[in-house]
Structure 1
Amino acid sequence: MEKANRMLNEPFTLPGTIVKGKGLGRDLGFPTINIRVDEGKLMPKPGVYAASCEIGENSYNGMMYIHPQPENCDLEVNLFDFEGTIYDKRAVVVPRKFTRESIKFDNYEDLKKRLALDEEEIKRYFEIE
């Protein structure tokens, strides 16, 4: 992603609309906003990314997951330093760095452990303590 952004001379963006999800991220302790990306937008490969997200006048950093087989939404972002619930708002996500491929987990506990590692790595990328 970093190389693609340099080649484009501007950040690659994923604009879309925030939609209601199933609440699994919240149940796991990693609440997310779920985004249906605008039709016709080229999607990066599925997996976990460090990403920035603009919602209205506010900008957040977080970890983004692009679904390999999207249903209700194309991607979800766990925003650092954000609490609340928002739906039907526009968001623009900027993938900053690809972190890892999508993994199928046998149970939610393994998923939670991996998400904690992802969060730690991505916060280091953004230099967040």
Structure 2
Amino acid sequence: MIHILNEYGRVLDYEMSLINSKGKELTVLASIEVLANGHEKTLLTTIQDITDRKKMELDLDYLARFPEENPNPVLRIDKNGIIIYRNQASNDLIHYWNTERGQKIPAPWDQKILNSSNNEKQKQF
């Protein structure tokens, strides 16, 4: 961080790990700026604890992998019947349907799925 300060005169949002007085590891964003007042220089330093935010980001990343890692086909279809997401396990189904992400799903599935999205009951196809 010192080399960045020396080169640019300031450091913005430098992510690093610190250990607090209780021995707990924290993830922080540190910023340092050199303020010159005549011949005197002062360092303005801010440290923001982002430990909880980093944990939430990791949790979100973990949860976001579920559809992709699911061994079963997972599709996300918009209200117009267009495939906006598909996982690898859906390859055979997509090939069978002769369609792809960004394209409409074939009949009669389009109406079945669109009708189910208008109904609050869960349906399995």
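Derivation of every value follows stated rules applied to the coordinates shown; laboratory data play no part. Note that the structure is a prediction, hence the values are computed from the model and not measured. Cβ atoms are built from the backbone, for glycine too; each structure is taken alone.
From which structure (1, 2) was volume of the Cα convex hull per residue in Å³, for residues 22-69 alone calculated, if the value obtained is 112? Can you show the working numbers first?
On the way: 1: 112; 2: 104.
It was calculated from structure 1.
Figure out for me which of the structures 1, 2 the number 30 belongs to, where relative contact order in percent (Cα under 8 Å, 6 or more apart) was derived from the coordinates.
Working: 1: 30; 2: 12.
The correct label is 1.
Of the structures 1, 2, report the one carrying the highest value of FRET efficiency 1/(1 + (r/R0)^6) of positions 30 and 110 (r between Cβ atoms, R0 = 30 Å, to 0.05). Intermediate values should be presented prior to the final figure.
Numbers: 1: 1.00; 2: 0.05.
Across 1, 2, FRET efficiency 1/(1 + (r/R0)^6) of positions 30 and 110 (r between Cβ atoms, R0 = 30 Å, to 0.05) peaks for 1.
Computing mean projected area of the Cα convex hull in nm² gives 14.6 for which of 1, 2?
2
Among 1, 2, considering only distance in nm of label points 7 Å out along Cα→Cβ at positions 54 and 86, which has the greatest calculated value?
On the way: 1: 1.3; 2: 3.9.
Top value of distance in nm of label points 7 Å out along Cα→Cβ at positions 54 and 86, among 1, 2, belongs to structure 2.
From 1, 2, which structure was helix-only ellipticity at 222 nm (-39500 (n - 2.57) for each DSSP H run of 4 or more, over all residues; to 500) = -10000 calculated on? Show your work: numbers first, answer last.
Details: 1: -7000; 2: -10000.
The correct label is 2.
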